[in-house]
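Rule-based calculations on the coordinates, nothing more; no lab input. In this text, all values refer to a predicted model and were calculated from it rather than measured experimentally. Cβ atoms are built from the backbone, for glycine too; each structure is taken alone.
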Structure P
Amino acid sequence: MSSVDISVDLGRGLRLPNPVMTASGTFGYGEEASGYFDISRLGAVVVKGISAEPRQGNPPPRVVETPSGMLNSIGLQNVGMEIFISDKMPFLRDTGARVVVNVLGSSVEEYARVCERLDRVDGVLALEVNISCPNVKEGGVQFGMKESLAAGLVKVLREVTDKHLMVKLSPNCGDIAGIARAVEEAGADSVSLINTITGMEIDIRTRRPVLGGVVGGLSGPAIRPVALRMVHEVFRAVKIPVVGLGGIMEGEHALQFLIAGASAVQIGTATFTDPLAPLRVLESLSEYLQEKQISARELVGSLCLDRN
């Protein structure tokens, strides 16, 4: 049996040996998980979101388990771009891992500042733009909630970097396909979806929110059907590659996302219960493709809607 091609090309220099990536915020800066397996085996490592200056994040409690998932309210805590470049990137370069940096900001200017700085950093292949951040200059509206804001941000970032721009979409907007089309037209090279769904938990004894930040982001298996549906919708709406994430725990789940239209997938919450989850998903996916003698690219968007 011949070996099948599991590589993916997401455009503008983002060529990966396989379609399995980590999800931002769940894998730290890569070094935390490197003791479990060789992280360079993955298609790419997407690191924790990086802002211009360090952020302390939200008060605890920050995480609470929910049925088939978890809520987190970390508050985008991170070391800031300069410490990331000086203290975290050398290790990532040494591992040979393909690095995608998640970028966040509270204003267009902050996003642009981070992207422009990372554009000059060796070893960073792509920037994943988290547009689920509050835009302080628009009354707290998230960039990912309005097509005009999302497109305006991407247009600015496209001017300050030549690196691959992947835009991470929020499921909390009214029309995720419309947002995807808007960022595509503005210059995005790919889109990733979905980010977490906003939720909360309440302690009935104290009648207080369980999370220190009151609300948080729901992730894990509970959101997978929603993520799968949205990936299918966005794949049909845009021509740029789609990266799928949301509740992927097993290789079968990753295959579902590819069939729905994702060219690659990201593994997130699964790593909290099993640090080897990304590698396990990759091995399972590879075995399936080998057995069926089909390339990863051939599987993308192969959903059959004809029930006859």
Structure Q
Amino acid sequence: MAKTSHGPDLHVDLAGLRLKNPVLLASGTCGYGVEISDLVDLNMLGGIVVKGLSLTPRPGNPPPRIVETPCGVLNSIGLENIGIDAFARDKLPLLKGFNTKVIANIFGETVDEYAALARKIDRIDGISAIEVNISCPNVKAGGAAFGANPEAAAAVTRAVRAGTGLPVIVKLSPNVTDIVEIATAVEAAGADAVSLINTLLGMSIDVKKRRPALKNVFGGLSGPAIKPVALRMVWQAAGTLKIPVIGIGGITTPEDAIEFLMAGAVAIEVGAATLVRPAAAIEVISGIKDYMEANRLQNTAELPIPRAS
């Protein structure tokens, strides 16, 4: 197929959003976006998924709460954040100055908290979509994560869907037996898209101090080490769902991102790589464009590879 005179078109349609390219910054790795605006041209991004927001400010877990591991990083930040009201007042006005989509990542300990957050965000100008973190403990179910149970995941999705007219993206946990079962449940409950994967539960021990490296003992593993697991789950979800899939997990190079797009993801999120190279997402955008030009692809819809019948 001949290349257009203006080069490949990187625009994608994601759950009702028109993104200039399929590359987003992942929640929890770029703060509220404004913190890295001196290092990264945010205008070049398809979008920014801001740090997880709760109804009220949250202090997070005690340190140490982040530790490097081979090919990755473990974190147990504890979802520290300033709360939705402070975000809307202090951070969002600055973000609105950039030509990129702002997606609010939210979490709660009860279904009612998720619903209340959705209603609040629905009244805030400047937020384009909601990403729902269901890897949080359900305090009414003995601390089991919402994302580990299809019924609980669906309940949160329905509550958020009822509270907002914005696109609802549900972020799935990999710490489950069957990712397709959870993905199918949230699709049926009204999700407009899913993003996956969130971090894998892991642990590290400091052999010199003879104690867990993280104060909270367990943490979420991200980075290149989780990419094969993430890619497999994205492939499974994209082959089953009718709604768009966003790929996350160990994307550090353009080739990584292209693999996820070939697996059926409509867009991708760059996470841990941003901690090492703040401009990693910009490099990914450039690399995707170069690949498409070299292979005479006009748009990203031509990237997914055929599946065996």
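Using the calculated result 4.7 for distance in nm of label points 7 Å out along Cα→Cβ at positions 75 and 291, pick out the matching structure from P, Q.
Numbers: P: 4.7; Q: 2.4.
The read-out was computed on structure P.
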Task: Parent structure of the calculated result 19.0, given that mean count of other Cβ atoms within 10 Å over residues 115-122 is the read-out and P, Q the choices - done: Q
Open item on the list: Quick check on the output: 0.75 is FRET efficiency 1/(1 + (r/R0)^6) of positions 67 and 267 (r between Cβ atoms, R0 = 25 Å, to 0.05), derived from one of P, Q. Which one produced it?
Closed with: P
